[in-house]
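Next up: some structures, all given as structure tokens.
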Structure 1
Amino acid sequence: MPLDEERRCYEQGLAHFNDHDFFEAHEAWEFAWNGTSGRRSTFYQGLIQMAVALVHYQRRNRLGVLKVFERARGKWAGLPDVYMGLDLRDFEARMRDIVDTVGRAEPGEPPPVEPSRFFPIQLQYDPFTAPWAEAGD
């Protein structure tokens, strides 16, 4: 996938995520995932799964949130703390805050949805132009 196309997909997904439209974020990032390989592909796969966990959260699907979040964490386990401009460990901690509320819900009861727990993604650097860019990754 050409870098300009990957950038477009990544940024579209970020915009959707920040608008709390997690399903559309996941859709945008799928194009980037399918067009990349190696660590970048693994990064996108984890990011997609994080967004899907939030879709499950919005739908009050307790088991979906818990399972998909753990799979996403596994994808990011081998990546640097900050990758593609995103602080992965901070992102995981923010997601853990949501997941923990789901885990505290009574079994059989749908977890409460608290939109105030949603958080914006702010990149620490432009992964497509920074000197340390992962573009060749």
Structure 2
Amino acid sequence: MLTKAGQYAVRSTLFLAAHSNKDKRVNVKQIAKELDVPSPFLAKLLQQLSKAGLVSSVKGPNGGFYFSEEDKKNTLWDVIKAIDGGHKFEECFVGRSKCNSANPCAFHELAIDFRDKLMHQFQDKTFQTLVSELNSSLF
């Protein structure tokens, strides 16, 4: 359901939420190496997230990206919307261009329940909650 950019954004923000703070910033190369993602692509994503107010950053030789206490109040949905938009969750599960309640595909009812439940999970869980629930070995 997520683009590669969306996947990298979610992974990098979870990493930052778990491994950074105002006094412990992480540079793009460190994150890219840890998550095995392309550094230039990740840099653009993190800049986009920073402009959206979802991660914090400091420029300069001791700079880098980090999660402030305020950033930890954001949700996965905030990150997904900033990078991929919310439209992916409105598309047909099997890719039909005209799939809705009036003209459903074979999976419409099953998919809509799954999509809605997943969307609510993304909207309800803050990064602070996610980090406390997830095992650090996921990074």
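Just so you know, all these numbers are worked out from the coordinates, no wet-lab data involved. All values reported here derive from a predicted model rather than from experimental measurement. Cβ atoms are built from the backbone, for glycine too; each structure is taken alone.
Between 1, 2, which one scores greatest on Cα Rg over 2.2 N^0.38 Å?
Structure 2 gives the largest value of Cα Rg over 2.2 N^0.38 Å among 1, 2.
Can you spot which of 1, 2 the value 23 was calculated from, given it is relative contact order in percent (Cα under 8 Å, 6 or more apart)?
So the calculation was done on 1.
When FRET efficiency 1/(1 + (r/R0)^6) of positions 44 and 92 (r between Cβ atoms, R0 = 25 Å, to 0.05) is compared over structures 1, 2, which one is greatest?
When FRET efficiency 1/(1 + (r/R0)^6) of positions 44 and 92 (r between Cβ atoms, R0 = 25 Å, to 0.05) is calculated for 1, 2, structure 1 comes out on top.
Work out the source of 18.5 here, i.e. which of 1, 2 gives that when mean count of other Cβ atoms within 10 Å over residues 20-27 is computed.
Only one of 1, 2 returns 18.5 for mean count of other Cβ atoms within 10 Å over residues 20-27, namely 1.
For which of 1, 2 does helix-only ellipticity at 222 nm (-39500 (n - 2.57) for each DSSP H run of 4 or more, over all residues; to 500), calculated from the coordinates, equal -20000?
It must be structure 1, since only it matches.
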